[in-house]
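Some structures are shown below for you to check.
None of the figures in this text is laboratory data; all of them are computed from the coordinates on show. No experiment lies behind these values; they were computed from the predicted model shown. Cβ atoms are built from the backbone, for glycine too; each structure is taken alone.
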Structure I
Amino acid sequence: MGPGNRNLDFEWLEDFMALAESGNFSRAAEARAIAQPAFSRHIRGLEEWVGVDLFDRSAHPAALTAAGQRFLPLLEGVLGDLEAARIKARAAHDQEESTLRFAATHSLSLTFFPRWLTGIESRLHIGSLQTMSDSSRSCEFLMFQRRVQFVLCHGHKDVPGRLDEQEYPVLRLGSEVLLPVSVPHPDGTRAKALHAIGNAAPVPMLAYSQDSGLGRIMRAQLRPNMARAGRSNADYELQEVFTAHHAVLLKTMALEGRGIAWLPQSLIEAELANGSLVGAGPQALNIPVEIRMYRQRAVMSDKAEALWELAGKQALD
């Protein structure tokens with residue numbers, strides 16, 4: 001069946017965007033919350049509508065063909081324009097009831113976001129607000145699917161994320177540090193960690209999963225930081241004994257004495273103060289991170305644009 005002989009289903013376009021982003025049929029189908037066989041039929045249906053193959057299925061991960069590479073930016077423009085038209089129409093109907101939609105990583109939704117939002121609300125009437133808390137990868141997918149207007153997550157200047165690669169507008173709202181911490185040693189020595197860099201190898205590490213933005217940053221920065229701390233590969237060995245998406249779960253496991261974890265300082269201020277967690281490595285192993293807010297590239301509602309403008313005035317240079 002050639003192009004023009006089949007109706008176009010709008011969902012096929014969303015499916016195309018998900019697959020172009022992930023390059024993996026099963027992961028893209030999961031992100032779209034549909035079964036993989038149905039997802040594959042949607043992609044094939046779109047290709048039949050266009051009249052050419054858009055993906056090279058022999059590549060791993062699946063790669064866009066030349067036609068697909070040409071189709072992608074044009075489709076992004078069309079979907080962006082449609083979303084802007086939809087938002088403007090809804091805002092015109094009832095501007096005061098328009099909903100601001102945020103996606104925030106779990107740790108920031110518990111620490112930074114509530115305080116930051118209180119400051120914003122002191123200067124701007126927010127009205128209805130919808131917040132979704134998830135892993136960094138899931139928050140990125142929500143932005144790609146235009147289900148949220150803003151994403152709040154951690155970032156690092158040397159470790160670009162998917163939103164950076166796609167050149168989404170971004171503000172730097174603050175900064176903090178990932179600290180290697182452990183429960184204290186049972187011998188009672190003040191500030192001595194049970195699990196610490198420099199102890200007899202291997203040191204048990206509580207690690208972030210591949211879906212975690214903090215994990216992506218930590219893995220990229222850990223080895224250079226070890227080198228700056230004067231450690232050779234023979235001096236240390238970190239053995240992953242537990243993996244999770246969320247810093248809050250890693251914190252819980254660290255408090256159970258399961259190993260060393262790199263945790264946001266804002267998440268463990270109370271534990272550092274009362275001594276239930278202590279530093280587990282030299283200062284050179286601390287990893288600075290930025291607190292970032294990304295926005296949709298398309299024009300948003302007046303209230304969303306006003307929030308972005310106000311956040312920009314308070315952002316770091």
Structure II
Amino acid sequence: MEKNQVNQSMALQGDGHFVQLAPHIRSNDTVTKIMRDVIIALIPAIAGSVYFFGMSAVWIYLISIVCCVASEYIFQKLTKKPIQVGDLSAVVTGILLAMNMPAGVPWYVVAIGAVFAIVLVKECFGGIGGNFVNPALAARAMCMASWPGLMTAYTNPDGIAAATPLSIIKQGGDLSALPSLSRMFIGDIGGVIGETSALLLLIGALYLIIRKVIDWKTPVIYVIVTAIFCLILGIPTDLLPYEVLGGGLFLGAFFMATDYSSTPANKKGKIIFAIGCGLLTAVIRTKGSMAEGVSYSILLMNVASPLIDRLTKTEAYGEAK
């Protein structure tokens with residue numbers, strides 16, 4: 001199903017019906033069905049993070065989801081808007097925000113991030129379908145700016161504090177300290193709780209692609225462009241697999257760069273968006289001060305999405321050659 005079809009329905013009450021100017025597009029998809037599919041797709045990575053990081057991951061998920069749902073309910077109640085927590089979008093935001101948190105982060109950082117994501121990024125811009133950036137990523141960026149030490153205090157699954165593989169490469173540390181690629185792929189490494197297992201994220205992504213919730217082109221182009229430009233900008237070939245498997249590249253590419261409301265609506269725009277995300281990620285990782293760049297790359301391209309849409313829009317009934 002084309003993304004611009006769903007984009008219209010996401011601004012509605014969650015019952016799958018909407019009214020707009022002709023031509024009309026019919027679809028059986030609703031916000032709730034789409035969000036349910038996203039939650040199902042995230043279950044493998046959630047289970048993996050709990051397996052690797054234990055009860056600390058469980059508490060992060062619970063705090064994030066509860067605070068996101070409660071924030072949405074209270075805001076909509078106070079502003080006399082229809083209560084829409086049943087569409088599960090706040091649950092998805094809570095899960096994605098939790099996945100972007102390190103295992104040892106204090107509870108209040110997660111709670112404040114959840115309120116920020118829902119109230120300031122989502123509801124203040126009109127609710128679901130109105131946010132111009134991804135709420136979970138915006139909240140993560142806010143938390144990184146507010147508590148950089150806490151947000152970068154990564155631990156291995158054994159609970160021992162350790163630099164992430166990307167940090168080791170960025171700082172020019174002892175490369176013998178890098179984990180094996182098999183551990184990178186499975187997820188037995190340090191990092192934020194939801195990004196470490198490429199295998200489990202790919203399983204969820206495959207489910208979304210089969211269900212036609214997301215278009216495979218955006219995430220695949222994003223990953224490929226990141227890899228190409230990392231090589232061009234100086235990453236050695238033998239370290240390239242670490243750049244692809246490490247950090248939040250798979251989590252961001254498949255679950256955040258495919259966000260309906262904050263990404264371009266048409267196919268050409270999606271390709272431009274993916275290329276921009278990949279280029280920015282590679283530039284930040286190789287030339288910036290941070291080892292990771294996925295969150296900021298997607299947020300920057302979110303802001304550029306309206307311009308991309310304007311430059312790539314076609315006529316309502318097709319495009320003349």
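Thinking only about distance in nm of label points 7 Å out along Cα→Cβ at positions 47 and 183, which of I, II has the largest value?
Max of distance in nm of label points 7 Å out along Cα→Cβ at positions 47 and 183: I.
Taking helix-only ellipticity at 222 nm (-39500 (n - 2.57) for each DSSP H run of 4 or more, over all residues; to 500) from the coordinates of each of I, II, which one would give -18000?
II
Consider the structures I, II: one of them gives 11.5 for mean count of other Cβ atoms within 10 Å over residues 119-126 as calculated from the coordinates. Say which.
Clearly, the read-out refers to I.
Please compute distance in nm of label points 7 Å out along Cα→Cβ at positions 143 and 175 for structures I, II and give me the label with the greatest value.
Comparing I, II, the top value of distance in nm of label points 7 Å out along Cα→Cβ at positions 143 and 175 belongs to II.
A value of 41, 26, 15 was computed for semi-axes √(5λ) of the Cα gyration tensor in Å; which of I, II is the source structure?
Going through each structure in turn, the value belongs to I.
Any idea which of I, II comes out highest on relative contact order in percent (Cα under 8 Å, 6 or more apart)?
Top value of relative contact order in percent (Cα under 8 Å, 6 or more apart), among I, II, belongs to structure I.
Taking distance in nm of label points 7 Å out along Cα→Cβ at positions 135 and 159 as the criterion, which structure among I, II has the greatest value?
Sorting by distance in nm of label points 7 Å out along Cα→Cβ at positions 135 and 159 in descending order puts II first.
Starting from the value -0.59, -0.94, -1.08, -1.16: which structure in I, II was log10 I(q)/I(0) by the Debye sum over Cα atoms at q = 0.10, 0.14, 0.16, 0.17 Å⁻¹, for residues 55-206 alone calculated from?
Among I, II, the structure yielding -0.59, -0.94, -1.08, -1.16 for log10 I(q)/I(0) by the Debye sum over Cα atoms at q = 0.10, 0.14, 0.16, 0.17 Å⁻¹, for residues 55-206 alone is I.
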